[in-house]
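What follows draws every value from the coordinates through simple rules; no lab data is involved. In this text, all values refer to a predicted model and were calculated from it rather than measured experimentally. Cβ atoms are built from the backbone, for glycine too; each structure is taken alone.
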Structure I
Amino acid sequence: MKKRHILFGLCITLALASCEDAIRDITGGTTPTPNPNPQPVAEVIPADINTDGFDFFEKMQGHWVGSNRVIADDYAWFAWDYRAISKSHIHGIHEGGSLGNLLTSFFVTNYKGKRTIMGRNGGLLSGIYRTSYFVLDKVEDRNSEGKYYRFVDAIGNKNIMSFELRFKNDSLYFNSYTSNLGSRIPTRHMTFKGKKMHMELAQAAASATNYPQNAIDDGLDFADGFKAENLYVKQGEKNATSATFLAQQANNDVYELAPQSGDPYQITDHPRLGTLTVNLTRNNQITDTNLLVYLSRDPLTDNNGYLTSNTDAFDTLLHFPNLENKEDTFLFTYLHPGEYYLTVIADKNGDGAPNQGDILSISKKITVAPLENKTENVTNIDVQN
């Protein structure tokens, strides 16, 4: 069954692409157009969710399946798995494989005298760790077009970075904008359009956490703002223009990089989320082949390892990293507890999707408990499709 499952490189929304001296390019690798008339930083005025906006948490949960446009490239299939991890915190991540990952979570907080929502966006890419904090500043009821929410950089406002989400019935429209930390006029970087599916996953998480509630988790109250000494400051400037935390080293180790960055909320602070280490045995047929390591709600193969004829099963994909560097192990981080099917596809035809001609493992059902660090060994990547 051929479906286009996009790789991480297309979806570095507000994320990192390269490092040049002390400046990191968060445009996704595009050459920035200098802003000839840089605007002064506008004051961030958070929206008060005690008045309107708390319903965002109810709307955001779900498995969002749709399409993505990043800069000028269109990708026919992409998905986000958003589930509650506490009574007032919802989390989603894209594990990209060799290149890294990208996450965005949303939580209740206090900021600048308001009870509001923040978004925590970032990831780990080629040894560079970044987290940026956004605050809800606009909520609009657009009648037949649904409800609209905008999040802006918590320090630099929309002139630095922003993203907007509009919910209409069971549809999500998600745009992001970036300026290379103020080096140019912000432009649209990503547009995701998706439908809410497989709600039983999010409903189980909500039930387990009593989500959503207008309450603040430990470590997520930003009534006093951010520690200035930990914020990333662009080369040649004295003060931070973005609520961004950065660190860099040779290897992609989130547990080492997070403390170095000064990020006020790190991977070890998250409730419920676990990890999954997948150890892979490569036979002579797949020694140098890219491996797609998939986690899905439904099995992608039959009991003999042949791709399922149920095309709907491919829309249950929750994580879909691509290993491009001959890796024989992969670590899923920030993983929601629950049941998954683990399937490994040796991408023999190089199209980035499961298809005829690929070599597969038999889909295996696994269970990840809250906060568990689980390990699975896959030794049977040997079924020729």
Structure II
Amino acid sequence: MKRAALTGVRVLDLSRLVAGNMATLQLADFGADVIKVEQPEVGDPLRQWRKGNLDLWWREYGRNKRSLALNIKTQRGQELLLSLVGRADILVENFVPGKLEDLGLPHSRFLIENSRLVILSISAWGQDGPYRNRPGFGTLVEAMSGFASMLGFADRPPTLPPIPMADMITGIYGAFAALAALRHRDETGEGQVIDLSLLEAIYSVLGPVAAEYESTGRYPKRNGNRSPNSSPRNTYPTLDRKWIALSASTPKTAEKLFQLTGLGDLLGDERFATNEARVRNGDETDRIVADALGKFTLDELMRRFEEAGVAGAPVYEISDFVTDPHVKARGILAEFDDPELGTYRMHAPLPRMSATPGRIRTQGPRLGEHSAAILEESLGLTRQEILSLAKEGVIDQ
């Protein structure tokens, strides 16, 4: 078995919910020893994202991590945490700015304990600015960033994504930032604090919208599935009541599409001859393309497109995705055997590395499952000391 890229890296994860878990998932998948520090009896709220009795969010995004149920609101709990900090490479937290200070655990205290520590501090609004002390979730930054105002149809309300998109994007940024800081630490011996806000993370993927507004006075508004940059771009119904997605991101793609569907004459019409003209005449472009595509079944269109080198894809339900032959051939979903659920699948580690691939070793652990082992191996506590901590409510095991 190939050695994991992050073997030997120790991470203390004090975060809750999605963004921090997404960041530490990336590290854990590639071999880092991620210790989830959770409140006894309560644990990470992600554990409560259930469908019936199935805590699948936790099983997937808590995978490859170890759980230490430690009450850091107690003096003894803080002493144990600081001892672990002294042995850690990275600490991840997503407390509202000021809350760790209220607990007597400012970042400076961690860095006094371990000057080589990389601290990834995730918050909704950032560590400074007038909104720093506001609580916040991904939904709020998706709204305030302008993202929700761009999503949906013009005659309908602003639309929020059905997934925690801002958190997911932030988590990926967080993993990258932590590793960049770790490289700096390894070269200089200097730890640092990373200030990562969900607001900035989600805004960063919206494109040059501020520059567009400041230079032209215009900005993207709700426009359904269309793109302000290219046309045609939409989902279109097929003859067999299925859907196909198209994106003519290059002029050549649009030309091939029109020729293939009997719309070649449009290329001589000034309303559709150029990408800019098609964007300007989006309603008419979509109507004509929809009429043409609706004469074919989805399979017929996909076969024609593949033969002609035209980019198109079926609009899948998840039930279609999990049975798709390409998904199976690529191993996009990895199997895991669970005594309760039997065999189930989750997304495989990303990205795919040829020399040091990621691996799923365990699913999300039971709360406090590794408390005793971590305290024994890392801090040298005896079994009796650990039992005493459990009786005092400092840990769960």
- From the coordinates of one of I, II, P(r) over Cα pairs in 5 Å bins from 0, in percent, for residues 181-244 alone came out at 3, 10, 12, 12, 11, 16, 16, 12, 6, 2, 0; that one is structure I
- Query: Which of I, II yields -1500 for helix-only ellipticity at 222 nm (-39500 (n - 2.57) for each DSSP H run of 4 or more, over all residues; to 500), as computed?
  - Reply: I
- Out of I, II, choose the structure whose coordinates give mean projected area of the Cα convex hull in nm² equal to 18.4 when calculated. I
- Using mean count of other Cβ atoms within 10 Å over residues 53-60 as the calculated read-out, with 16.6 as its value, let me know the right label among I, II. II
- Message: Matching task: 5.3 is the computed value of distance in nm of label points 7 Å out along Cα→Cβ at positions 229 and 365. Pick the structure from I, II.
- Response: I
